[in-house]
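Next come the structures, one after another.
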Structure P
């Protein structure tokens, strides 16, 4: 990794991940101050001189059990970027592995918002020079919405390495939980097949969503009998889709079911996933802090893969003016 001469901040919501990135860069996190005011208002400012420096800010934009919503965290990040620009930073890059509101990327009903675009406009308006994210929900929508420079990273290689170590000798099938995720599943399948040097098939389930009600078939389309199934998606929220797909796979003869998702948004309803006999493991990254998952049954099933090395390598290359093409990224 090249020497890093920028400044790296991590907001409180992503301090652990930011510290890991800093450690891999060989630097200390830059200090900042947070002051809370009555009525929920706040102030954040850097405590080091950022004038003429390239600055990177790591932030998590998912709500948490402490009561901070995605809106709170987005507002804090945007205001901090504004403060860095006021302090004459040369450039400011937001490192946001989980980008909030990326699921609302198109109008599916009359008068719907297109929140993905609005969030991109906020980053542009506050003066962000670059936005780094990981496995965004709809890559095309994200690329079309963003006007600042962007780097889109994928956690694919992390998952492939883990699958190879744990079940790589088994007869595998990669499963998309819905039609919309087939391209994601196919990219993962190709990479897994190439690394294992054995055939890996693809399967998918269909679902329909209307007014928050999900319906779908009682069958996964593909050859499942006698195989270890790897179900991959960008995120797990309520876990309802994953639960139904896992049950279908077991009924169709899967010997094991492993769930893979980059982002663990994990509403309270998702807790049931960790006790279902149909699911052998749930594999996620630390893009969102998973501090609420502490029970014994969760520890037995949950595997958390760190994004720190991937993010650090991307930041170092960008700072050095290099390419991150071989980190499985797409740049607009």
Structure Q
């Protein structure tokens, strides 16, 4: 079956597999203390144009989010995000499990607005009972958003200004960062992002790697005991070189960005196929996540040949469905979708 269900339901980018095989008989120290991790860190620092950054490799997105947030906040501090934010909806209370309340603000399009953040913090600051409340200590945004949206340079800069005004850390979840940066609609670069937040991560799991994320502490130093914090969160890989080899490969020869651009080309072709067949897009997404409106009958028929995700019902006659491309999506996949839509 052809699948557009997610960007992590494929295996591994072949160049990474080759490197893992080539280095299989090497003997190195564990837990990330190996030459491959050091090489990968050096390449990421150059790509970010931030030689002073602290970089750590963790095993997965949820572990990364809970670890990073817990590493910078006291147990009485919470993290602000929009109500559709990944940490608020899809991480099974992992943030709250480590004593940090997720403070969710409403959003119609999945993006946090600087003026919205300013209004919330201004009101919190003058609230005479605020000393009894969970204290906001961090702002969390995803790039791209859960709804396939992109922040502009100005929007990120404005949010970061508000964060600095109120002494809040800005943390950017980059699980799909490569696909955001590769979008034709994106005016943000990796160096710009690195200089306009305190910590972010470069997603590997969804962008070609077998697993793993690269956490980059930028305008704040990583906590002194971060290694111990990572282990405490179950996010430390004993065979740490497996992460280093993958990111060393992804950041060689522009691979991370090349495969991300490919995914974006496939996403735009997928969108064009749906529009050609008269289907309405539920969200105008410029990223690898495309949201399409289907009827229950159309969904039932299409699911016989194509795997995709039902996002949410709109009403009894319309369903919002998500189709995701990745580094592994092929022209043949798009053609198969085209043929399947022809029969609906």
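Just so you know, all these numbers are worked out from the coordinates, no wet-lab data involved. Quick caveat, the model's predicted, so the values are computed rather than measured. Cβ atoms are built from the backbone, for glycine too; each structure is taken alone.
Assign the value 26, calculated as relative contact order in percent (Cα under 8 Å, 6 or more apart), to the correct structure from P, Q. That value comes from structure Q. Of the structures labelled P, Q, one was used to calculate helix-only ellipticity at 222 nm (-39500 (n - 2.57) for each DSSP H run of 4 or more, over all residues; to 500), giving -11500. Name it. Source structure: Q. Kindly point out which one of P, Q the value 2.7 was derived from, the read-out being distance in nm of label points 7 Å out along Cα→Cβ at positions 84 and 220. It must be structure Q, since only it matches.
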